[in-house]
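Just so it is clear, none of the values below were taken in a lab; they were calculated from the coordinates. Small disclaimer: the values here were computed from a predicted structure and weren't measured. Cβ atoms are built from the backbone, for glycine too; each structure is taken alone.
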Structure I
């Protein structure tokens with residue numbers, strides 16, 4: 001069973017007829033186990049759609065996406081939902097935390113949704129918050145945290161279930177430059193420490209530089225091959 005994520009000739013079109021948009025057109029990508037990749041491009045370049053395909057959020061129209069011997073392009077909705085819950089972690093531009101829950105419960109939520117015992121899930125969540133520099137803030141609600149702290153909570157939530165890969169969609173887009181780089185440092189260090197693969201979508205070359213390889217999207221195509229630092 002391979003732990004690399006491989007996409008071959010994936011394409012995705014939205015709409016039909018004259019108003020259709022070819023968001024992704026014949027894209028090949030590979031993210032080896034434990035490595036990081038940035039998908040970079042300006043707004044409207046088609047960089048978010050391949051992430052959604054790779055993560056099983058949407059199904060490509062053509063091509064295959066192989067993860068641990070599963071082809072996500074051919075799995076049903078229920079099977080893709082299970083994979084997202086067990087194998088994938090997510091960090092978004094807006095942290096998508098539940099405002100009424102304290103940080104520790106926001107982090108523990110994926111385990112509790114999987115029927116884990118509340119005390120055990122909260123204990124694991126507290127450990128992750130401590131690892132990410134948020135010890136003592138476990139009971140604060142999102143509105144009582146800074147933007148950078150909220151993104152750290154989101155990172156803890158993404159890593160709690162020991163996923164094989166984390167998908168981060170513009171994870172620093174709502175942050176100032178210094179805070180954004182701090183968040184990327186924490187995200188990269190945490191995924192490195194757990195040998196978790198990482199895919200980051202960004203328009204910012206400085207953020208992309210944190211990843212080991214970068215691909216550039218333009219009009220649904222890869223504009224140039226991956227480059228490693």
Structure II
């Protein structure tokens with residue numbers, strides 16, 4: 001079974017070469033193979049140069065204009081030849097070592113979608129040595145996940161996670177319209193509206209802050225709420 005790993009990237013010169021190396025080296029379950037699709041969303045820093053330096057087998061697409069994460073993923077989807085699609089952010093928050101556990105459920109032909117959940121047993125600590133990085137983001141993620149479950153009668157634990165793996169046929173049939181970060185709620189809403197079960201696998205992440213290049217802002221959270229309501233009450 002082939003897995004198309006889509007890496008949308010915008011201004012990640014400090015991390016892109018390292019994450020691509022991790023993707024190349026990541027183990028997959030027995031019987032699985034990978035193709036790597038990098039979509040450079042018109043980066044303005046040294047990202048393009050760093051990608052060109054990587055001597056790995058990949059499909060590279062360069063956007064002439066910055067369209068957003070959702071648009072980059074859709075571009076990657078159009079290039080995919082795999083049976084499954086896995087989304088990998090270009091920073092180092094998520095670890096490709098989790099691929100084996102994310103893909104294992106697809107040995108069951110009935111499984112259509114698997115999410116890597118950051119928020120299963122993820123505590124909110126405001127003080128101390130092990131305090132939660134960017135606690136406002138954790139609260140926002142938990143709220144958006146709660147809203148998703150309330151609107152769609154589901155029980156997901158992490159709607160906004162990057163690690164989403166879908167069967168390619170399902171992914172293409174969803175006709176995603178999102179261009180930017182609203183990709184996450186639109187994809188989840190459309191899956192749940194079809195009454196498709198989302199399997200969740202616990203993962204660990206290393207959250208980064210804005211000084212390290214994090215791009216999502218509070219306005220994206222407001223738009224996510226709108227998207228969840230929009231697709232709940234429209235066809």
Structure III
């Protein structure tokens with residue numbers, strides 16, 4: 001069993017779906033989780049962790065706001081004195097064909113999915129360098145590897161995370177800080193539950209493992225990369241997609 005006892009883990013986009021599963025799984029392995037999301041949206045995540053006997057606290061933050069990121073990291077350091085794990089999970093989608101995509105839809109997706117990861121990573125690196133240890137995990141997407149029609153903004157942001165993580169991994173490896181990426185495939189979330197059963201079955205049929213993934217599948221990969229067992233892994237993309245893209 002992975003042991004994250006005593007670690008402080010900051011997880012963005014922790015209100016539901018993959019982010020909630022990541023927060024719960026890290027807490028189940030002993031980490032104290034700072035569950036960040038807009039307003040009080042992460043309250044249910046924190047309650048679920050507490051009910052299971054874990055340690056977590058809610059942090060209201062809009063990660064597209066640079067000042068909110070600075071305040072989030074400062075508050076976490078003030079309360080806990082360190083940040084051991086950062087999971088850049090927060091993300092949005094504003095899908096549209098390229099010829100119809102509005103500039104604002106591009107800007108918002110890039111700001112939330114990519115620029116926020118830059119700002120958060122930059123903010124946590126100083127304390128991690130002082131600690132001489134740290135784990136940073138960025139949540140990309142199969143779309144960032146394969147592309148997808150109608151998602152030029154989303155695909156660009158998720159592909160950007162991969163290049164970003166590889167570059168930063170090279171910069172901080174000597175400080176015992178690892179930076180990796182988890183790239184989910186088609187996952188059972190609120191978004192996929194909204195599609196018809198027939199459409200879901202059609203998608204599942206195209207996946208070699210013949211099913212959609214679960215948030216827990218992604219959380220398990222993140223937890224591994226955050227652990228001591230992954231100490232010699234950095235700059236890597238762990239695709240958790242059932243084989244839909246190889």
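Numbers below:
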| read-out | value |
| --- | --- |
| Winner on mean count of other Cβ atoms within 10 Å over residues 23-30 once structures I, II, III are ranked, highest first | III |
| Answer label among I, II, III for the case where Cα extents along the principal axes in Å, calculated from the coordinates, equals 48, 37, 36 | III |
| Test item: relative contact order in percent (Cα under 8 Å, 6 or more apart) calculated as 28, pick one of I, II, III | I |
